[in-house]
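In structure tokens below, several structures.
Every number here is computed from the coordinates shown, using simple stated rules; none is lab data. Fair warning: this is a prediction, and the values are worked out from it, not measured in the lab. Cβ atoms are built from the backbone, for glycine too; each structure is taken alone.
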Structure 1
Amino acid sequence: MYPELMVIPMREELTRAGINETRTAEDVDAALAEPGTTLLVVNSICGCAAGKMRPGVRLALTNSANHPDHKITVFAGQDREATEKARSYFEGHPPSSPAIAILRDGKLVYLMQRYVIEQATAQQIAGELVRAFDEFCAKTTA
């Protein structure tokens with residue numbers, strides 16, 4: 001684990017964008033028990049992938065007409081129990097950090113894993129997330 005002082009700026013990059021930290025397994029379960037859609041960001045200290053992922057997430061939240069109902073983050077390598085709990089919702093997928101997921105009523109509907117993030121720019125990540133927000137988070141009218 002890295003010293004907390006090192007990861008504060010990486011945490012704040014997402015919390016300043018309105019994403020709530022979940023630092024315990026109980027926090028993750030409580031957040032994912034909320035009805036509706038939840039953006040779940042697995043943050044990481046990895047410079048190559050996470051350094052593009054965080055700006056991509058912020059761009060998507062700024063440039064999308066549709067947003068998840070809730071937004072949470074865990075930090076891989078720091079908040080171990082919270083990260084393990086978050087990943088348990090990604091059934092059938094290997095652990096990945098960073099990663100970006102959308103869950104609807106606690107069920108995974110979208111997952112962008114590290115191998116995709118590594119090959120994309122922040123703008124490409126944002127574009128794909130805007131597309132995913134439009135598909136999975138758009139509010140329907142009766």
Structure 2
Amino acid sequence: MTPIKRTYESTFIINSSLEDSQMEGLIAKVSDSLVKSGSQILDVNRWGRKRFTYPIKKRNNGFYVCIRFTGTGDIIPKLERMYQLEENILRSLTIVLESKALKALARIAERKLRAEEEDLKLSEKNSEKKETVAEKPASTAPTE
């Protein structure tokens with residue numbers, strides 16, 4: 001029996017007092033461990049530094065990262081263990097994305113793509129207008 005591959009979303013908070021290169025290294029470490037375990041990373045979203053509502057491990061700020069990936073269920077305990085052992089990861093949450101969530105994400109991506117296409121068309125149209133205005137000679141007004 002082959003294990004079922006599902007889509008997961010893992011969100012974790014990194015200690016914001018780290019340098020950017022250290023944060024990127026930590027994100028790469030998580031991503032590499034997922035890939036080594038046979039998972040496929042779909043998306044890595046860096047939400048950035050945010051202020052906490054209440055202190056977490058005596059910290060008031062954190063850097064949020066969300067990774068979407070497909071894989072089997074046996075990777076989740078390993079991932080959670082890595083989060084616990086890494087002292088610069090303050091909190092984490094990993095969930096399974098159900099079909100409704102996946103459909104919503106697909107609709108959002110489709111809308112974003114359409115909006116980008118419309119923006120591209122508008123920018124092309126505006127550049128064409130500028131070219132035609134530049135080609136026309138300036139009209140001379142009658143002088144009195």
Comparison of 1, 2 by distance in nm of label points 7 Å out along Cα→Cβ at positions 2 and 18 - largest value held by: 2
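Out of 1, 2, which structure matches 18.9 when Kirkwood radius over Cα pairs in Å is calculated?
2
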